[in-house]
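Asks: Each in structure tokens, the structures are laid out below.
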Structure P
């Protein structure tokens with residue numbers, strides 16, 4: 001079996017980090033090293049990790065808080081595996097995550113240097129929604145048009161990709177996975193594994209819940225990849241901007257961005273839906289989207305494949 005390096009960046013997550021660690025230690029695929037990179041925690045993370053005696057665990061301290069990508073990069077530099085798998089400290093692997101990811105990569109075409117898996121998403125411990133890995137991604141345009149590869153916890157790559165592409169961008173506070181994939185897909189393919197191999201936990205501590213930081217990071221991303229983005233359909237980026245403006249209660253700007261998304265990609269029903277929702281102000285937008293979320297939840301929870309409703313629900317997700 002090939003050695004796999006699992007990299008977990010963490011910052012002040014000692015109260016939930018053990019969940020992620022144990023999901024790795026309990027893998028059916030046993031030939032791995034677990035690299036935990038502490039990004040300047042002040043909550044007793046080191047003491048908590050010292051309770052584990054497994055020789056496969058490597059603990060690294062950065063000393064000060066530099067951000068998740070800086071922690072991931074340090075893990076990459078210290079890794080020894082043929083493959084690198086990422087896991088955020090608030091998420092979990094299914095027991096056969098590594099086994100299925102490595103099995104796929106060992107038999108994949110040479111152009112496939114990475115895989116992404118389906119994931120189930122949980123809010124306060126309760127199933128919320130799911131994201132299914134469906135398509136082979138082989139162009140940055142696919143990411144720019146509609147981000148559909150989940151996040152770092154679903155990614156496993158061949159470690160030699162970093163011979164051609166730079167490490168992760170440490171300046172970005174959000175959209176880090178999107179930035180990385182735009183660069184990755186200029187050289188390689190990312191293949192899907194449809195099995196649900198990640199539990200993704202949603203909570204208020206995530207940077208992704210801060211609209212100002214997300215909006216700033218999105219503008220950085222657009223500026224960084226300007227040439228690539230100009231060649232692509234930019235509907236999804238306008239759509240993403242729209243949501244950040246909603247969170248800032250800037251509804252006129254949100255409406256403008258949703259309208260720009262429609263203009264860029266007029267066949268996407270979800271863009272029309274959110275433009276319509278934005279006409280009812282902040283409270284109306286939230287109410288309509290809460291209703292949508294409940295409908296999507298029922299669809300996913302009980303597998304309500306009712307035509308044509310299922311087509312609309314899939315587009316709303």
Structure Q
């Protein structure tokens with residue numbers, strides 16, 4: 001979609017994990033649309049490079065050191081952003097990691113939980129702090145980076161999958177709570193992106209032959225070779241579109257890079273009355289299944305589409 005005519009002048013955005021990869025690409029695109037962008041990360045060196053890149057392109061950027069799993073650190077960081085750039089109006093929850101790879105009973109439990117902490121606790125703390133500022137102003141948008149791994153499943157990457165699924169449901173729940181505040185929330189899946197992001201990082205670091213890590217890396221490489229990965233730019237365009245406000249009717253929903261936002265806009269009234277683009281249990285039609293054991297039913301989370 002073409003978002004070149006969208007202006008985000010007046011928008012103050014925070015992007016967690018924004019010093020590299022997809023976060024930096026999104027930050028650069030938001031800044032190009034006129035937003036003031038605060039990049040939040042734990043590495044000062046990477047922050048400096050990210051801010052310099054955005055400023056070199058004529059954008060407004062601020063680097064903020066913060067740990068998304070520490071509530072005090074987040075509060076101080078958001079204070080710093082608003083003092084320097086003005087009232088916060090957009091949060092991109094992007095910080096995360098791939099987590100341990102392997103069968104659930106074989107991976108390190110501490111590493112597994114740390115992945116949940118970064119994705120879910122980190123996103124929640126940032127969302128909580130952002131909403132405390134946005135709600136009284138009756139304005140704002142929060143976009144949390146989700147994944148097909150959370151809408152379906154990724155065996156051997158259970159921490160990542162569970163964390164992303166939780167983020168999708170967190171978005172839906174808080175969107176309902178925030179209806180009266182004018183703040184919209186979205187869970188966004190950027191696709192399996194080649195060249196940057198988790199997939200490319202995972203392939204680049206290598207893995208022992210025959211390991212679960214090697215199998216996952218091989219699958220990702222095959223997806224890329226088969227043309228089933230995407231460039232990062234379409235995701236950046238949809239981030240800008242969601243930030244513009246014209247798609248606020250999709251609040252609480254799981255949006256992907258493959259969705260045609262304009263087609264969804266044409267169906268806005270029907271969408272708002274439905275559970276489309278939300279995680280639901282697929283019902284079992286007992287009447288069509290004969291006399292079998294009706295309780296021996298495998299139910300899976302799915303997303304419905306418009």
Structure R
């Protein structure tokens with residue numbers, strides 16, 4: 001099997017990409033690679049100073065890079081709306097939306113009272129995507145890429161109450177990412193946009209920074225053992241975003257054993273992620289909770 005690398009990314013000149021959580025880890029490497037290939041990249045981050053530093057690091061590496069920043073706190077629907085307005089004010093179209101930002105192991109609730117991992121990883125991105133949707137569908141060939149995780153296999157969502165805090169909170173949020181992607185892609189059927197998902201495998205990033213040491217340290221050790229740098233972990237996202245042969249509702253991850261390491265390829269998600277009842281019900285509840293209603 002041929003190995004897909006950053007060298008396979010087509011020319012991105014003239015394309016506009018928004019990457020959430022782009023100041024570090026997978027998001028930073030995704031933004032850097034897109035900028036290297038000519039895209040105008042918006043770093044949508046919670047901390048403006050860290051976003052500015054990331055933009056500086058990218059332009060040092062790629063002097064010709066076109067980088068913008070936007071303040072986005074996915075734990076606040078007020079911030080999500082403000083970020084969407086900022087981005088909408090700058091661009092009449094968006095070619096790539098990379099829903100990358102995420103958190104695990106963090107306890108508590110968002111500003112709006114949602115369990116924090118479900119709120120940030122799913123609801124925040126659900127709202128942002130809906131608020132930018134007219135700009136996305138204005139592109140002649142847009143893609144929305146949402147980053148899930150191997151952890152989605154441990155997620156459970158009650159169709160009767162998708163927001164209920166049950167089981168593994170992180171796994172639930174990552175399962176929600178896939179349910180959202182597959183339902184969104186169906187709803188985009190009459191547009192020129194598609195929705196795709198990806199996961200990084202065992203990449204060493206800051207996603208576990210809020211986790212207890214007993215959870216964080218073994219995961220970091222596994223990532224180092226298999227050599228999964230953030231740059232390698234970003235490859236499935238980059239392939240989902242730029243491979244001309246990628247199509248809607250596909251899921252990309254590492255090709256190796258247990259999808260922990262290896263170069264990106266199409267992978268399969270659990271049967272729960274393809275459950276139409278869960279997809280539809282999660283969508284309905286997400287619209288209600290966020291107040292963001294997608295056009296028919």
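Asks: Starting from the value 19.6, 69: which structure in P, Q, R was Rg and Dmax of the Cα atoms in Å calculated from?
Replies: Details: P: 19.7, 57; Q: 19.6, 69; R: 17.3, 51.
The correct label is Q.
Asks: For the read-out Cα extents along the principal axes in Å, for residues 122-265 alone, a value of 45, 41, 28 was computed from one structure; give its label from P, Q, R. Kindly include the intermediate steps, with their values, before the conclusion.
Replies: Numbers: P: 45, 41, 28; Q: 54, 30, 21; R: 46, 37, 22.
Derived from P, not from the others.
Asks: Of the structures labelled P, Q, R, which one yields 18.8 when mean count of other Cβ atoms within 10 Å over residues 18-25 is computed from its coordinates?
Replies: Working: P: 18.8; Q: 23.4; R: 27.5.
It must be structure P, since only it matches.
Asks: By the measure FRET efficiency 1/(1 + (r/R0)^6) of positions 138 and 170 (r between Cβ atoms, R0 = 25 Å, to 0.05), tell me the structure among P, Q, R with the highest figure. All intermediate terms of the calculation are to be shown ahead of the outcome.
Replies: Values: P: 0.40; Q: 0.70; R: 0.15.
Comparing P, Q, R, the top value of FRET efficiency 1/(1 + (r/R0)^6) of positions 138 and 170 (r between Cβ atoms, R0 = 25 Å, to 0.05) belongs to Q.
Rule-based calculations on the coordinates, nothing more; no lab input. Everything numeric here is computed off the predicted structure, so don't read it as measured data. Cβ atoms are built from the backbone, for glycine too; each structure is taken alone.
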